Structure I
Amino acid sequence: MADFDVPDFRPYPFVPELKPDAMKGKGPFIAKPVHQEPLGFPGELVDNWEEKAIEKMGDMLKKYRSFRVYLDTCVRCGACTDKCHYFIGTNDPKNMPVARQDLLRSVYRRYFTLAGKFFPKLVGARDLTRDVLDEWYNYYHQCSQCRRCSVFCPYGIDTADISMAAREIMDSIGHGQKYCNEIIAKVFKIGNNLGLPERALRDTLNGLEEDMEDDTGVAVKIPLDEKGVDVLLVTPSADFFAEPHIDGLMGYAKVFHQAGISWTVSSYASEAANFGLFIGSYENMRNISQRIRTAALELGVKRIIFGECGHAWRVAYSYLNTFAGPFDFLDPKYPVPQHICEFTYDLLQKNVLKIDKSANDDMVLTFHDSCNVARATRMGNFPGGQFVIPREVIKAVCNNYVDMPADTIHDQTFCCGGGGGLLTDDLMELRVKGALPRMEALKHVVEEHGVTHMAAICAICKSQFTKIIPYYGFQMDQIVSVHQLVSNAIVLDGGEV
């Protein structure tokens, strides 16, 4: 099935044997002008790219104080070395977080520190050469920006910020990644990652409405571009077409229907995902976020709720108010923004929803904490809500639930292996190997507790897992959406018994 070696299961924690350059030359396809230029970047590598790259780095050092702090602070203590799923899965030492940081840090020292200018070899400083640029492109696209290493760093160095900065520098000189940049360009042109126009989106939603009515006997609607409703739902475009995502979307619709909440999806801002985060471009992140504000204003909604998507929720939670705010035109009774799990959890707490938990008795569930939710956001009005609320929703609609080992969940969760703009088939080897630690944790609860399915609240996690778990002996349909479970268990008024 694979033209590369799939790693064997090993007990965690496990420090792999070093295989230098094991993943050299494994980077993704390079963006073409048609992918670069809509984002405001040069179409191809500029002639004076060395000078422009150093100039861009200097601008970022002035603009982002954290960037300089992270580059100056590392003492190479080694606390992060075995924490990266890509290092564990690939054995390549340059996938150690500290080593990956040093690819950029060594250039920073050469051009922006006194010691590096005069005594470069003594401080590990390097000139920016084409070989170094190729190394950047290769290994900074072998980081999913999951921030697990930051949890263990005694100084709190955020490797994700360094990877984002490296990608932005490369984009600025015309050396970007095809996958991410092509997707961002589609959002600017159409409104979603798929390039799905309004007519096709409407047909898709109508089809899902018919499926729900056939299944339940109730006319549950998924409104599009409805003005004057209470809620604007912004959800990842995977929810419109892929399994198990569409089952989650139907779950949202049933929750809104049963709660009597009017809502809509926007064809202008139908995409919750924001790949500007992955390439480190705050300008593109802001431009995508502004579409949501525009849609909310034009539709006259009272609140904004985000669907199941990890990095969409990170951008929404951490940046939406500053990038696209103020949102003072929304109803102040509700948080801006709100996660669909928060919304459903609140209804469950108030006993608004009728639930038949036995509808999910064919499954024993576990839950995968998605990186961007776990380590970059919160849910609800209490610390740790991002861990508690999704689990409580699952437990409210399922009788059988088991957590994976404690050192692989919550803020120590392992990445799915496909986050950070790496969910592309040209990186399949990296994705499979990067998923190894999560697959080991899943295997443990399957064997010890009879777990049959793993739920997630991130579109990328669900897409990644359904593609790679067969490499490890699991089945694609063992991955489910949290609101797919809600959809199974919710009892609709007037529905078929």
Structure II
Amino acid sequence: MTKELAVTHLLKKGSVITGITLISRPLGYIREAIQAYVFGATVLVDAFIVAFNFPELVQTLFFSGASSAILLPVSTKYLKDNKEFSSVYSTFLNLTFFITVFFSLILVLFSDQLVKLISPGFSPYARYLTRNLFIIMTPVIVMHALLSVMKSFLNAKDHFAAPELSGIIWNIVFIVSCLFLSEHIGIYSLAVGVSVGSLLQVIMQYPFLRRHGIRYRIQIDFNHEAVTQVRKLFFGALIGASIVPINNCIDRIIASYLPEGHVASLTYAFRIFILPFSLFAVPIYTVAFSSISRLYHEKNWKSLFSQLDNSIVLMCVTLVPSLFLLCGIRTEIVKLLYERGAFTSYETELTSRALFGYGLGLLFYGLSILFVRAFNGIHDTKTPAVAGITSIFLNALLDIILMRPYQNFGIALATSIVSLYNFLLLFLIWRRRTGYRMGAQTLFTIGKTFLPGIVILLYISLIRTFTKDAIFIISTSLILAFIVVCLFFKNLVGESLKTRA
């Protein structure tokens, strides 16, 4: 594959994910707004959140997170034989089903003790609610784990739309359940929406699997080499998937020693920070992961390095201007999204400071995950896991050091510094192990990405002298960002437009 074709492939497949994200993210905000409108901020919602978060965390850590890192690179070996590919798919789907069903039944059996553990401060009534909601939503563990297997095998076939569209289906089912069932079954309508939505996410993958020649069979081949390979990689993948949640948990624990409102400000800021990451970084490293895994099995290192170069360039072209934009208009964004009711200008300032700390590390947050996926693509889950473990200690240390003088900004800044550390460590290990070197053109393009950012910052500084209107500043800054990126990188924009033609 030529460099031009590789870029086109990244843009074409990545733009599908970006387009779907542009729908699903706002729909997620609407979902939360409707939930708040119907149930407010009451003990009912507290019980639902606790009951939902635990099974979601369990399946993300132990099933979805780990499986997404290993199933795709393992399955790409069998792409040229549809029968063998379907056999491997069926084995892992059946294994996942039986393991998660067994695990879910254990959780249900011990649900009373579990609820006491995850909600120690709840009243007896709140615990009763939490237990019932938890049992209703336990199938999420099974459904999302199955969805993760399906997603991995579809991604291996270079299909990305159906797994991403499933998030839109889930949000719609949740909203419908909340609006039409809440009068009849109260807060349980949310739990029903979660479980039914998760089931429909799995069902909707079936026609797309069929279209790509992936056929389900009732079989489990424990002796298959793919099972052996996954067993070897699983522990490292499990550790790797745990790093981000652990670091986030540490951040919240340490932030709890700060004055009231700082923990919430970090949560609000991270929710905004993750939007440009989801729009640009996630599509790029998702498509790159699939390509790198396939090229590794073909032993085509030249194309693999070219794919990595292209992914780095596209991340810089999208995330560097986003970084400048996010940091430049952070106060206006927070004000527009949150400043109403009990959310005062003081909370806006707190959240804006945290957003600045997170925003500084946007590029490195994306690049570090790109290199985690690159290592996973060559069947190495150990290196990212070891790097991640060291980052946990670094993150805790930086939180403690930076929290005292800079409060919530210091904790957010620690996340950015840790992202830089992870990227540099993985990049240097990758270079030494594979002999990878960035091309001169790649380095030139990366340097060039800072020019649109500087133009954006100059404009924001100028416009603020004429108006304080948040909507005007945000909208004109976004338009300018799009224009200057198009001007500085018209060749890439041209390729992007061709992929849509």
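A short reminder: the numbers here are calculations on the coordinates, not readings from a lab. Because the structure is a prediction, the values reported are computed rather than measured. Cβ atoms are built from the backbone, for glycine too; each structure is taken alone.
Taking distance in nm of label points 7 Å out along Cα→Cβ at positions 21 and 413 for each of I, II, which is largest?
By distance in nm of label points 7 Å out along Cα→Cβ at positions 21 and 413, the leading structure of I, II is I.
Can you spot which of I, II the value 4.4 was calculated from, given it is distance in nm of label points 7 Å out along Cα→Cβ at positions 181 and 469? Numbers along the way, then the final one.
Details: I: 3.5; II: 4.4.
Only structure II yields this read-out.
Tell me which of I, II gives 1.08 when you compute Rg/Rh (Cα atoms, Kirkwood Rh), for residues 373-452 alone.
II
Quick check: -28500 is what I get for helix-only ellipticity at 222 nm (-39500 (n - 2.57) for each DSSP H run of 4 or more, over all residues; to 500), calculated from one of I, II. Which structure matches?
On the way: I: -14000; II: -28500.
Source structure for this number: II.
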Q. Taking distance in nm of label points 7 Å out along Cα→Cβ at positions 213 and 301 from the coordinates of each of I, II, which one would give 2.4?
A. I
Q | Kirkwood radius over Cα pairs in Å - highest-scoring structure of I, II | A | II
